[in-house]
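Trainee: Dropping the structures in below, format is structure tokens.
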Structure P
Amino acid sequence: MHTMLLRLVLTVCLPILFVPLSSSFGQSPPRRLNVGYLPIVAQLPLIVSHHKDRLRFKNIELSLFRYNSFTSLEAAIRVGAIDAALLPVPIVLSMAADEVEVKILGSLTLGGSLLFSRQAGDYSSLKGKVIGLPGLDSTENLLLKEALGERNFRYGLDYKTINIPFNSALDDLRSGRIDALYYPEPFATLAFSRGIASAVLYQDEHLAGNLLSVLVVKSHLLESGWRAALKEWLSSLVSACVFLQDHGQRAEPGPLPSLGFDQEIVNYSLQEEMGGIRFLPLPADIDRLDTYLEQVIQLKILYRSIALESLLAPHLFQEIISEADARE
């Protein structure tokens, strides 16, 4: 009798004892968030956030995946291999036109790319030259076309642009396959340190400090069940931007998570604010994006317009930024 009673008690009580604590108190389990990144200075906030906070997160399990081109990063978010990334504006507009379910939350950086050439000089030294870009669907392509167009350069006649992969960019420049690069940092800093290129003069007015990439997430991350997880990650990104902006202003900055480049090169790029780099979280700016949309259509990267309002979701990011500002 006692044996049967003991078995009954164990049968009823043991499952209750081993119910996860999160279920006992009604707390949702952490959401898995897969983020893609490229090894460039402007994407450091993603890397610093992962490095500093991944073990502290309560609402997310954050995984970071490295890619070596904007094309592969785009493909990863299109097929759902990753949930979020920093991507060039033209690529995001193209995805929206293809009805890929993504939303722009805002941006983490301004600037971070520099125009540099084997031949020292100003814009006039680029006439008749081949200029490498991180992609023909990059924001750099839009900005370069605009800057050279103001100087009456005709694309295809006075200069040409080609897509150059990250892993061959400086070798292609050194060998003479291309004459110049308008490229993300720290490639310019690295080229200068090796004595193979110089910055094109007077470019700051047009090319430095512009919006190049936007923070994009898959649309399902904006569902109510994701709010706590997304808010936690965005708060970490804002903190990472503050950390990096402060890091670049230090006389003797400490180590950073690796980009795969020499630490001194990356620190120099940050300290000198190469390419006008600023780590400045901002909600999505519809007016600036509308200007880019017009340029993308003119370049035939996109063949039809899209409704920008439906692509933007700035409100949660604005809330996070405002809360961070209030704490300062």
Structure Q
Amino acid sequence: MSPQLKRDRPLVAYSEIPPVRYYEHVATYMMKVLEERSIAVIVQRDTEVKLVKTLRHKSGLRRPIMVNRPSQIVQLARKGAVDIMFSVTKVREELPDVFVVDIKADKNVWIHQYNWYIFDIVVKIVKLSLEFAGINKMLVCFDGMNGYKIMTLFKVDELRSEVKERRDELMRLYSTYIEFLRDLAVRVVKRFRHMLQGLDLFSHMLISGNTILKIGLCRAPLSLHWSTKLVSLPVAKPVRDFAVTESLPSRVIECVHVYGDVIESAWVENSPRKFIDIAKRYSEGDFEILYRAKAQILSQVSREYTAPQAETHTRRVP
């Protein structure tokens, strides 16, 4: 077991539904993402939490945790697992094939009058930038706490070919694309200053690649969040129409098959070739690609957002 997490006490001590019961309902729909990958779990005993990456086998050796069937997820929950994370790199592979963009915001964004529009615009910018890079399949998830993750799956054989099997080069390109995304977001969001009402958005919202660049583990879609006990929930509709209460475990299990369908349709391999080409060009100072992406994305976003109709929505605060 690793040392205790930075916040060693959950915000919510106990889930409204016991984790074992919850995972009995959702484990089947989690397998699509977890197959062929090692996982880590956050185990909670009373109010103490620890991150566990290996389990002791009959041989006495500790080995990475892997699950091959839903019942094994439930078994882990019986041993105290609350939160389930998967490796962004497949077993027996060197190159991470899952690219993850993290979008997190503090309370200044969450309590803002137009919080749902702000999140929706930023998520849309990220999605459109990935589509600009030839990525057609991606999964948007509310992270169960204070933001969203946008995940996309790449073809490993094409990654190998593009970076000559060099992990360090791929990580550099992933990092560069995150910088490209941030640059785009800052430029596009300027068009919506009226909506921000003086809020310096990117002092309170972070677009990062921490999951892929630093941690190497991503909370699995439909996993509980260890601290809030909300669900890491796939969001197929516009983020502005999403309410955090939808991620309550009791509500998720009522229509879990719908979320399973979202995962099934989104968790499809994409070609990374155009993505890598854009990252290389941006790293070499080719800003033409940035301006082209900005023009295309701004055109699409502007058509959808003219004047927000605040009175037709209610605030969505986690």
Structure R
Amino acid sequence: MKKVFLIITMCFCTMTILTTKALADECGVDQAPRQWKDLEIEAKWQASNKTYKKLVKALKHGKQFEGYKLEVRWNKNSRRFVDTYYDVKNDKLNNLGHALRVRNLYVPKGKIGADTLKNLRRANWKKRWSRVQYKSTPKRVGAVWFRAEKGDCLVYSEDKNDSGLCQETKNQGLSAKDAVKGNWQEHPAIGAMLDDHPHLDFDKLKPFMKVRDYRYRVEFHQGGEAILEMSMDRLTTTFQDSNKKETNDIEIELEIIKPNYNKRDLKSLFKMVELFQNRFDLKPSTSSKGGNTIKNACR
């Protein structure tokens, strides 16, 4: 009887291990979209103020963390982003998980790091640049989001000789206003949007949401190269629709920034996602900033 009991116990343990592994495989790299190398890839979590502080404390400049050397960006200062999202009637873009935004970057005139929302709002900020971006339908695998993002060049810079300026901005003075009005359909973001929505009426494209984001960023380096970056964002979201209330949230993002990343890098991201979720109280973001719920691709 003892031998029989031992065999049953061993079989049960083996089944448990296989089941656990199967679940891990079903919610990881194998669920990535086929064209993942061409997409923005980032984990997104909701966090409490307590968790925000724990992350800032754990991820200090110059420290080693799980085989990475940490570097706090922007001289250990925060930056301010003001994003205006545009949509047509009935929030058609947002309801499909798409987004057209004009992003403005502001830098502090003094020193301000990972601080309270109250102090970040009180700081003096200076506008540095603007860009127009379009994001297509996301695929979410647990906490990890895969999404195409178009529109890297700048439509404004305080430095008129900025190498990042769009050629049409340099040569013709075209701006964000021209893009959202339909007068600059060759802009990469507008072109991508028209690929998805060829009959879009620019006259009906209006601001529908504004996000004010105070961002503190840490890079993860290996061999002198930046592999990942974590953005810790204090967000205030307001809507044109007066029936929707203003919200204040904290979102944490972990993104692959290594150029020409491969499957090994993708696996490393998923490993770090699991580590952060186990070590910190991070809840996977399940909806876009516009409130559109994105289904989890994990089986």
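No value in this document is a laboratory result; all are computed from the given coordinates. The model shown is predicted, which means the values in this text are computed figures rather than measured ones. Cβ atoms are built from the backbone, for glycine too; each structure is taken alone.
Trainee: For structures P, Q, R, which has the highest computed value of mean count of other Cβ atoms within 10 Å over residues 45-52?
Mentor: Structure P comes out on top.
Trainee: With FRET efficiency 1/(1 + (r/R0)^6) of positions 29 and 245 (r between Cβ atoms, R0 = 35 Å, to 0.05) derived from the coordinates and found to be 0.95, which of P, Q, R does the value describe?
Mentor: The value was obtained from structure Q.
Trainee: Something else about it: Kindly point out which one of P, Q, R the value 2.9 was derived from, the read-out being distance in nm of label points 7 Å out along Cα→Cβ at positions 173 and 197.
Mentor: Corresponding structure: R.
Trainee: Still on this structure, I have one more. For which of P, Q, R does mean projected area of the Cα convex hull in nm², calculated from the coordinates, equal 16.5?
Mentor: Working through the options, I get structure Q.
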